[in-house]
1. So relative contact order in percent (Cα under 8 Å, 6 or more apart), computed for just one structure, reads 28; which one of 1, 2 is that?
2. Among 1, 2, considering only mean count of other Cβ atoms within 10 Å over residues 36-43, which has the greatest calculated value?
3. For which of 1, 2 does helix-only ellipticity at 222 nm (-39500 (n - 2.57) for each DSSP H run of 4 or more, over all residues; to 500), calculated from the coordinates, equal -19500?
4. Hey, mean count of other Cβ atoms within 10 Å over residues 68-75 derived from one of 1, 2 reads 16.9; which structure?
Structure 1
Amino acid sequence: MKPVLIPNWTEKNLKCNFCGANQSVKYAANIKGSLVYICNKCVLSDKKIAKETIMANQSLSDMEKLKYVFDISKEELKANDPQLYYAILAVMDATK
């Protein structure tokens, strides 16, 4: 399931299939053969959905994608793979 941005989402009156919100419903995804609509809040609150959405965003550079995905997962990464955590921090600091 990769959520995709809905073109002209502001012109459509969609409802989020996860929380029921009808504002900022910007994404659609195919889940088990059914098209579901997802609001911005739900996309960002689910780490897996958020990561997939960030990686699919064509307007972000690879460094921006790394930063956003790192921000979502940094505590988990620090606990499970501290060496990788500090390596990513070093790369991000070097590119500032």
Structure 2
Amino acid sequence: MTTNGTTDKKKPAAKIKRLVDFIEKKSKIKFPRYFILNSLFMFGKIYDLDALLRYFEWAQDNRESDASILGTIMHDLNGIKQDPETFSPRSSGY
């Protein structure tokens, strides 16, 4: 929230951009940007995108390795192909 009580809509967009930039930079497989954004959109419809963004921020703040962060993110994004009744995103606790 900003001081006048309105939601700052740029903050989530900036977090998503940082996450997409990270995936593009760190992934050995080069995914098109639209594919990553679409995967995040689908993930957000099925699971909790805010939790994934919180995990990403927490992991960077706590100096987790890039490989560990990327592994968790890719595991979670792969969840869009799984059964939501049985799949559990690693980021769900954040």
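1. Numbers: 1: 20; 2: 28.
Answer for the origin of the read-out: 2.
2. Working: 1: 20.0; 2: 17.1.
That would be structure 1.
3. Comparing all candidates, it corresponds to 2.
4. Numbers: 1: 14.4; 2: 16.9.
Of the structures listed, the value fits 2.
Throughout, read-outs are computed from the coordinates displayed, never taken from laboratory work. Note that the structure is predicted; figures quoted are calculated from it, not measured. Cβ atoms are built from the backbone, for glycine too; each structure is taken alone.
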